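Below: a set of structures, written as structure tokens.
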Structure 1
Amino acid sequence: MRKVFIISIIISFCFICFTGCNSKNSKVLITAHRGASGLAPENTMSAMIKAIECGSDFAELDVQETKDGQIVLLHDETLLRTANIPKGMWELNYADLKDVNVGSWFSDEFKGEPVPTLADVIDTVHGKMKLNIELKMNGHEQQLEERTLVIIEEKNFIQNCVVTSFKFSAIDKVRKLNPAIKVGYIFSKMPDDVDVFTANVDLLSVNHKLVDKAFVDKAHANGKEVHVYTVNEPNEMKHFIELGVDSIITNRPDLLAKLL
């Protein structure tokens, strides 16, 4: 009887190990979209800190170049929406951003929130959270890929980030400049000029409307991670968790953390 009992325990243990190791996706990563942008103004230090507090694995952020070549955070082509300034980063030197406030539009609580540099964000999150660094191509970039990579390399952050872009040539350039850095291609509809499943990228950052089981299975079969954006409703989060995606990009990492 004792022998049978011991054998049953061993079989149960092996079954647990097997099913765990062979799970399609034992852990869905939480990626805070532009930081925890549902809880703090997007692409700010406050949003990054809030993302860490919510337990995010990654924060996605957007980088652009200033006129004098500094790498700073901004999603839009201009500062109009977030700072009421109708100018693009390429028209401003970094010194011009000293008194720019990108927090008040969100709420008075964040009045005076400055435009952060990529370097400062890395210093803040290093060892606490990884970054999905999107190269935001505005048509005026000069050395965005090179300057972003220099910061990543100087900060010893290569193993703690992925670099992504909607522009495939930018990602291809990053891959050639430093093959050690993980790269991802972003798209909102299936591209005509790139076979996303065989492209030389590590991950696909995809509009959630394009993602079903067949997409996930094909991407995984070709060695690609699937990151879906932007998913803010708990029911949708559950759906993509069940599909086995690798990361969910969300404005509300706090809600996703509760589900996981």
Structure 2
Amino acid sequence: MQLIQLMGEPNSYDVIGHVAIIEVPEGADEKLIAENIMKNKSIRTVVKKASAREGVHRTRQLKIIAGEKNLETIHKEHGMVYKLDVGKAYFSPREGEERQRITNEVKDNETVLVMFAGIGAYAIAITKKKPTTKVYAVEINSDAYEYMKTNIRLNRVDALVYPLKGDVRVVCKNMDGKFDRVVMPSPSNAHEFLDVAIKCLKKGGWIHFYTINREGEEDAGKELLAKAAEKLGRNAINAESRKVLPYAPRMWKRCVEAQIN
């Protein structure tokens, strides 16, 4: 995330490859903002958010306000490359450090399930750093799934990442007890699939799922996880709830993680 100052109002924006994605403050001149951003020669397209993230594909409408009319790009992160169309597939450059944190939690020789895998960023990050792991990556968005397959090839982890297309409830229904770890990087609805994730875990396996919580509700995710595990006759132990990123005023994206016995 980078910051600029225009008309006395700060404006944050994300950069994905050659595309800058901005939120335009009320009353600000979007063309002037775009012109200032494009002084950075690596940015060739500026778009503004025209909707919130919507639906199971977690995409938002974008409006091009300056530069090239091309939203397909190559994004580089920690030595990896990700190809995507920013209007067709979910990807957040702000989560790069979180992807590295999760990767560092993974142990050698683990078998990992990544639900809502998007363009494959979590799965690829894990296998690039832990080449003895195997990762199964499930994604329902056809565009994101195709980009994930491309990114697996670009990063040369074809033998380690298994891309699977479809709804996790369908794709994972015969995977009970298969995984050492499950990662669920979709904060809007991951809690709805906790039962699937817990069933997929081996005894003593770890789960990482993401939520959006207000300040003062830091333990809400841990409570959801504990109840989901209890319904299946299992226990969530060593549970933690970590701040990941600010989401809105007094609201945070958090990672809830625990070992499931």
Structure 3
Amino acid sequence: MLNQLVLAFILSGLIALAAYWRGSLSPSGAAAAMIVGILIFGLGGWQWGILLVLFFLSSSLLSHYREDDKQAVADEKFDKSHRRDAAQVFANGGTGALVAILNTAVPSPLWLPAFLGVMASVTADTWATELGTLSQKPPRLITNGRIVPVGTSGGISVLGTAVSFGGGLFIGLAAGLLLQHTIIAFALIGGLAGLAGSLSDSLLGATVQQIYICDVCGKETEKKIHCGQPSRPLRGWNWMSNDWVNLVSSLVGGVTAVLLSLLLSM
């Protein structure tokens, strides 16, 4: 166990430094990524660690894909940039790290599908955000189908939904290959758990996430400061930031995967 933790420290440090140098992580984000990586690599094993790396690498690459085309939406709607800070890292990787701890403290075969679902969910949601904003058709609010501007919290599109399923499928296929389980079953669990997590993220974004309105331009945003002026709370719970939404939706993905694994008697 000690040797595994030392190796996890070295690998996580190298990956975090590379991500910081590439501009994907802030200093606090790099430190948080090291913590998450050490726990998942060190306690979950190298297969779990690779799933974490696949999520992080794919998400980082997509965040830089057509970056200029997405920048206007990010500047207007999103509270944070693609350079992830500690809160964003823990929101996406914290549940996986907790599952790794529980897997060591209270061993159970259900922790594996739980971790798969968590990773599928955060991958699906990130892919949907990074590629869904490039959709040629405007998104619709998940609660009532009303057409909303690109980047609106709770907005979904056909492209974004398809991509979210693909992100979960990607993690499920990788897990099946790495862990030598039934690949089709793992792919199905990953795809559905990822989709469930991504859609729950949209539902929370449309209902309870804290959203503001800018009194200068009249647009909805996640930003507390917009157009150089403080924006005004419009709807949602004042503590429910996008980071909390991501954390809760990752839990939904994990629970979904566990239920599916029980249904399929894995």
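We did not get these values from a lab; they are worked out from the coordinates using the rules stated. On a predicted model such as this, the values are computed, not experimentally measured, just so you know. Cβ atoms are built from the backbone, for glycine too; each structure is taken alone.
Structural remarks
- Answer label among 1, 2, 3 for the case where mean count of other Cβ atoms within 10 Å over residues 141-148, calculated from the coordinates, equals 21.2: 2
- Identity of the structure behind -22500 (criterion: helix-only ellipticity at 222 nm (-39500 (n - 2.57) for each DSSP H run of 4 or more, over all residues; to 500), calculated), options 1, 2, 3: 3
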